[in-house]
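No lab work stands behind these numbers, since they all come straight from the coordinates. Values in this document were obtained by computation on a predicted structure and should not be read as measured data. Cβ atoms are built from the backbone, for glycine too; each structure is taken alone.
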Structure P
Amino acid sequence: MKSIVENLSATRVKLAVEVPFDQLKDKFDAAYRRIGQQVRVPGFRPGKVPPQILEARVGRGAVLQDVVNDALPEAYSQSVEENELNVIGQPEIEVTEIADDAFKFTAEVDLRPEITVPDLEAIEVVVEDEETTDEEVEEQVAGLRERFSTLKGVEREVAEGDYVSIDLTATVDGEEVEGGSANGLSYEVGTGQLVPGIDEQLVGMKADDSKTFTSELVAGDQAGKDAEVTVTVKAVKEKELPELDDDFAAMASEFDTIDELRGDLRTKLENAKSFGRIGRAREAVLEKIVEGLDFELPQGAYKQELEARQHDAVHSFDHNEDALNKWVEEQGQTREEFDKDIEENAQKSLRAQLVLDQIVEDEGVDVGDAEVTQYIVEQAQRFQMNPQQFADEVAKAGQVGALVADVRRNKAVELVLQKVVIKDSAGEVLDLEQIRADAIAAMTRNVAADADGAEDSSDETDADEADESDAAEASDETDAK
């Protein structure tokens with residue numbers, strides 16, 4: 001096999017490879033077996049047809065094409081190894097010639113840039129402390145009040161923030177839109193979670209009122225079309241929040257007073273922020289390492305990273321560009337600014353990946369099957385999938401190598417955190433392992449406390465039911481007398 005390397009840029013090469021067929025006897029034998037299983041020739045069993053007869057039946061070109069398809073990946077890998085190329089990403093391969101005695105192909109592929117990682121033990125970063133404010137505690141209290149709120153029916157016009165029970169019908173050109181109708185739908189007015197314009201229509205309506213208005217559909221097969229939407233209000237309810245007093249604390253937690261509840265919420269916030277220092281340390285350390293390095297990004301790898309992020313952005317809106325543009329405007333950005341942010345984030349992410357890959361190589365970081373399995377389980381939980389289903393999807397997409405690379409990078413980050421010096425705002429060295437252990441212990445205590453609270457609540461409910469039963473029996477006895 002002969003190969004020639006052409007440098008297209010500092011991070012991209014083009015391989016021109018020629019593979020003689022006389023070196024591929026095993027590939028020809030395999031091709032004859034595969035084709036022989038598919039071709040029926042009178043007098044021969046499947047798989048036992050002589051090569052000459054097979055070629056006469058299907059043509060030598062079909063045999064050569066089968067051999068090339070089988071041999072090409074191995075030939076590419078061999079040429080990369082022989083030329084000592086440190087490649088990254090998938091190559092762009094083109095078969096340029098298939099002759100009687102050899103085949104030729106070219107492969108354009110990115111090279112991993114040469115990166116010299118600085119002495120990790122000489123790196124120092126500061127992770128600023130995050131104070132827990134009274135406002136943040138009150139936000140937690142408010143969220144708890146929301147969880148224990150109740151809905152009360154009212155006889156008045158709908159106002160923003162009310163909950164309504166509605167019947168909804170949408171039609172386009174007189175035909176009902178598939179999935180565009182609902183009966184007894186509960187909806188919070190003002191959230192903008194239904195068809196555009198419905199919040200404005202609902203405000204001021206009363207129970208049994210109906211309205212028909214025009215709205216542009218934003219999802220489904222008829223997205224972008226105008227629909228006639230009819231909404232009927234069946235009931236109007238307003239939210240009632242419990243009073244912030246000791247009774248509320250006893251109802252919503254294991255504490256007897258509202259002050260104790262606030263103190264517990266503050267402690268949980270402080271624990272969460274303390275644990276958050278690990279994530280902030282990871283970001284600070286990687287940023288410190290990357291910003292001190294100057295290397296050219298492989299353009300093919302950058303293109304793949306950018307396209308993946310662009311796809312994820314529009315995928316969140318069911319691939320509806322108009323819906324994405326509307327959301328971007330609501331965030332106070334132009335689409336140009338949004339796209340620029342995606343480009344910058346793609347560059348930043350790829351640079352960090354390449355640096356971590358270099359650390360993996362320098363430090364000899366490797367991962368075992370158990371570590372890969374654990375990562376699959378964690379990612380499956382994140383996407384609410386069965387672990388085996390997640391693993392099958394990864395394999396089907398040809399992303400097993402990328403998944404293993406992610407595990408190695410995560411392991412490299414942990415190694416980096418052990419070597420660099422990380423300090424807090426006061427200049428004290430942070431022990432991330434101790435922070436992690438404290439956070440796990442605090443979380444365990446919280447889970448146990450929640451379980452005890454739920455058990456106590458259940459006991460109280462049982463006791464109340466027993467009291468009610470006793471009272472009912474006493475009442476029955478009195479009536480009998």
Structure Q
Amino acid sequence: MKTRITLLLTVLFFVSNISFAQQDEECMTKLSIFHEYVKAKNFEAAYQPWMDVRNKCPKFNNAIYIDGEKILNYKIEQSTGTEKVAFLNDLIKLWEERAANFPSKTPKGEYAANACQLMYDNKDLLKKTDLELYECFDAAYQSDKATFTNPKSLYTYFSLMVDLYDAGKKPAADLFNKYDDVVEKVEEEVKNYSENLNALVEKEDAGTALTSKEEKLKRYYESYLNAYDQISGSIDQKLGDRANCENLIPLYQKDFEENKTNSVWLQRAAGKMSEKDCTDDPLFFKLVNAYHALSPSANSAYYLGILKDKEGKPNEAISFYEEAIKLETDNFKKANLNNKIGLKLKAKGNYGRARGYFREALRLNPSNGHPYLSIAGMYASSANDCGDDNFNKRAVFWLAAEEARKAGRVDPTLKGASAQTAENYMAKAPTKAEIFSKGNSGQTINIGCWIGASVVVPKI
């Protein structure tokens with residue numbers, strides 16, 4: 001009896017292996033067929049063999065899902081009405097199948113956000129409400145914030161919150177908290193891409209050519225930084241005047257007692273009031289001191305510096321700003337602090353000291369070109385004070401133009417502004433006719449006053 005059972009099991013095992021092998025062979029053949037069709041962009045021909053493999057061998061190869069996304073996107077573009085709805089739902093289902101069969105290759109936040117974005121882009125056809133869509137994005141964000149990085153989806157997520165607030169379906173506290181969540185996430189992504197880009201910028205500045213792979217990576221980093229720069233402006237524009245002092249102050253006053261030992265809440269509240277220039281209100285003083293007492297940090301020291309500025313004590317303010325820089329350990333954030341302090345000093349006309357902070361910001365984060373534009377602006381504003389005759393005064397604009405050009409060379413988000421600013425300064429510099437008349441083509445002019453630099457007169 002034992003012998004017969006063993007023999008039966010052996011036969012079943014053998015037949016089963018043949019069956020799996022035949023299935024694998026069939027799936028491999030059809031996978032090769034649909035993959036070649038996809039490469040040739042013949043999505044209609046790819047559809048049926050792809051569906052065969054998808055149904056029979058869902059775990060066979062991740063190409064089922066990579067190519068399947070392209071096939072279904074084509075089907076969506078080519079269809080209308082109920083047929084389009086079916087393909088839209090099938091694409092969402094495909095992403096769910098990918099997550100089930102290839103979880104390590106399917107980041108939760110990324111693919112969940114893709115599904116939400118697809119539904120949002122087709123919300124009328126799919127009959128989705130703003131609340132349903134917001135809850136979809138929120139679930140994706142909460143499930144895997146680390147991979148929820150798509151700039152468009154981050155903007156859509158916040159935009160839906162604003163629409164729900166306007167419709168009376170979300171309170172102001174939720175709106176401002178979500179604004180902080182999304183802005184902090186954008187800043188985190190900008191930091192990551194900037195740090196990657198910095199290494200390449202420093203290599204180029206050292207005179208070393210980038211490899212073809214590095215050139216490709218540089219374009220990739222720059223494209224994402226451009227995208228995040230665009231949505232940052234759109235997020236602030238969407239929020240608009242909803243976060244004005246008239247709305248913020250009563251909200252934070254009401255919630256202060258409940259949150260006075262919550263360092264995150266205090267930091268966000270103080271930050272929002274600083275950002276919206278609500279710093280004259282006594283509540284700002286209350287928030288900052290509570291925050292600094294609870295959790296002394298770079299942020300709290302910076303806010304104390306703002307308070308001292310408001311009190312007309314610039315030297316004490318600088319001391320707190322310097323303390324903020326010392327307390328900050330992250331170079332990207334330290335660069336931002338230096339830039340903020342530089343802007344405050346620039347606004348007060350303290351150009352020499354401001355330039356020092358701007359240069360430190362550039363050293364810490366060389367792919368942010370804004371400090372170059374600030375330095376260029378200070379040079380241009382000082383042209384009339386830094387020269388012994390009209391020609392030499394206007395020669396300062398050559399210096400200003402060069403600083404402006406640097407911004408565009410290192411920062412992908414400033415290429416247009418950099419070129420336009422430099423062109424504007426060059427139009428104010430001496431003309432070729434004036435250089436000829438002066439007879440100093442190719443000579444070096446030393447610029448005095450706080451600038452303390454030299455510029456070579458262009459050769460004609």
(message) When helix-only ellipticity at 222 nm (-39500 (n - 2.57) for each DSSP H run of 4 or more, over all residues; to 500) is computed for each of P, Q, which one produces -25500?
(response) Q
(request) State the single structure among P, Q that was used to calculate P(r) over Cα pairs in 10 Å bins from 0, in percent, for residues 234-393 alone, giving 8, 17, 26, 25, 17, 7, 1. (result) P
(message) If relative contact order in percent (Cα under 8 Å, 6 or more apart) is calculated from each of P, Q, which structure is the one that comes out at 7?
(response) Q
(request) Identify the structure, out of P, Q, from whose coordinates distance in nm of label points 7 Å out along Cα→Cβ at positions 210 and 322 was calculated to give 2.7. (result) P
(request) Using the calculated result 173 for volume of the Cα convex hull per residue in Å³, for residues 58-265 alone, pick out the matching structure from P, Q. (result) Q
(request) Identify which of structures P, Q gives the largest calculated value of mean count of other Cβ atoms within 10 Å over residues 202-209. (result) P
(request) Supply the structure label, taken from P, Q, corresponding to Rg and Dmax of the Cα atoms in Å, for residues 362-401 alone with the calculated value 12.1, 37. (result) Q
(message) Please compute mean projected area of the Cα convex hull in nm² for structures P, Q and give me the label with the greatest value.
(response) P
(message) Comparing mean count of other Cβ atoms within 10 Å over residues 162-169 across P, Q, which structure shows the greatest value?
(response) P
(message) If percent of Cα pairs over 16 Å apart, for residues 98-169 alone is calculated from each of P, Q, which structure is the one that comes out at 47?
(response) Q
(message) As an exercise: distance in nm of label points 7 Å out along Cα→Cβ at positions 42 and 146, calculated from one structure in P, Q, equals 4.3. Which structure is it?
(response) Q
